[in-house]
Structure 1
Amino acid sequence: MDLVRSAVEAYHNPDVLALLATGDLDFELFDPDIEWDASRLADLIPDLAGIYKGHEGVRTYWRRWFTSWDALEFEVQDVLDAGDDVVVLIHNQRQRGRHSGIWTELPPWAMVFSIRDGILIRWRTYPGHESALKAVGLEE
């Protein structure tokens with residue numbers, strides 16, 4: 001859980017966001033074959049919806065994100081232990097358009113991080129808290 005908490009907190013650091021934007025993030029704690037799954041967010045963020053593989057896939061995801069947005073803010077509602085998975089419930093997310101300067105908001109959504117031997121092997125997004133909780137057997 002500490003790995004996930006640290007990763008999520010890092011999104012609030014402008015230096016980390018800059019590393020994500022350039023693709024220079026240290027992937028030491030990411031499995032080389034990581035699955036970065038944003039396929040369930042097609043209704044919320046269609047330009048990013050898809051499954052990205054490996055370190056280069058994660059870089060591609062973030063490059064695409066930073067093509068559209070230049071600022072990110074969100075609140076963590078909860079972080080829940082689900083065995084090999086950790087669920088992060090997000091709310092009050094907003095992002096600023098890179099070209100327009102307009103802030104937009106997302107409804108509550110969730111991330112599920114899968115960890116094996118202290119390494120992140122999979123990241124999945126869900127368009128609502130309930131669907132993420134159900135996916136890991138923690139239905140409300």
Structure 2
Amino acid sequence: MTGADERGPVRAAGGVVTRPARAGVEVLLVHRPRYDDWSLPKGKTDPGESDEDAARREVEEETGYVCALGDEITTIRYVDRRGRDKQVRYWYMTVEGESGWVPNDEVDERRWCSPAEAATLVSYDADRGLVATLGGSDVRLEQPG
């Protein structure tokens with residue numbers, strides 16, 4: 001096995017970024033061309049970096065939005081595409097400003113959408129579950145059968 005087992009899981013952090021909208025809130029999603037998927041913004045922590053700092057940095061890098069951390073939502077654990085244990089901590093986040101963003105190889109599109117639209121657009125059940133925490137009767141979360 002790889003050295004990841006001795007060091008523990010790969011650590012990452014991200015956010016459920018929201019803004020007020022006429023019908024409640026909108027949530028921010030990113031499209032990653034490498035995987036051709038839609039997801040919540042997130043990324044790996046740098047050595048010595050706190051999960052909170054990584055969440056703010058990764059959201060800004062992927063979206064161009066400078067965000068404030070709100071309450072922590074949860075930690076998602078899974079095995080990544082390389083067979084490594086990974087854990088991603090998520091926070092609610094709100095936009096405080098913009099640092100500039102252009103489409104790039106990592107994220108080629110960012111989209112604000114209703115929680116209901118986000119729940120149908122995201123590619124992963126874990127992200128769908130996080131979007132469902134925003135509430136609203138129009139958000140549907142499929143339960144594993």
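Please treat every number below as a calculation from the coordinates, not as lab data. Given the structure is predicted, the values throughout are model-derived calculations rather than measurements. Cβ atoms are built from the backbone, for glycine too; each structure is taken alone.
Distance in nm of label points 7 Å out along Cα→Cβ at positions 74 and 98 computed as 1.8: which structure among 1, 2?
Matching structure: 1.
From which structure (1, 2) was helix-only ellipticity at 222 nm (-39500 (n - 2.57) for each DSSP H run of 4 or more, over all residues; to 500) calculated, if the value obtained is -8500?
1
With relative contact order in percent (Cα under 8 Å, 6 or more apart) computed per structure, which member of 1, 2 shows the largest figure?
Result for relative contact order in percent (Cα under 8 Å, 6 or more apart) over 1, 2: largest is 2.
Can you rank 1, 2 by Kirkwood radius over Cα pairs in Å, for residues 66-113 alone and just name the one with the largest value?
Between 1, 2, the highest calculated value is found for 2.
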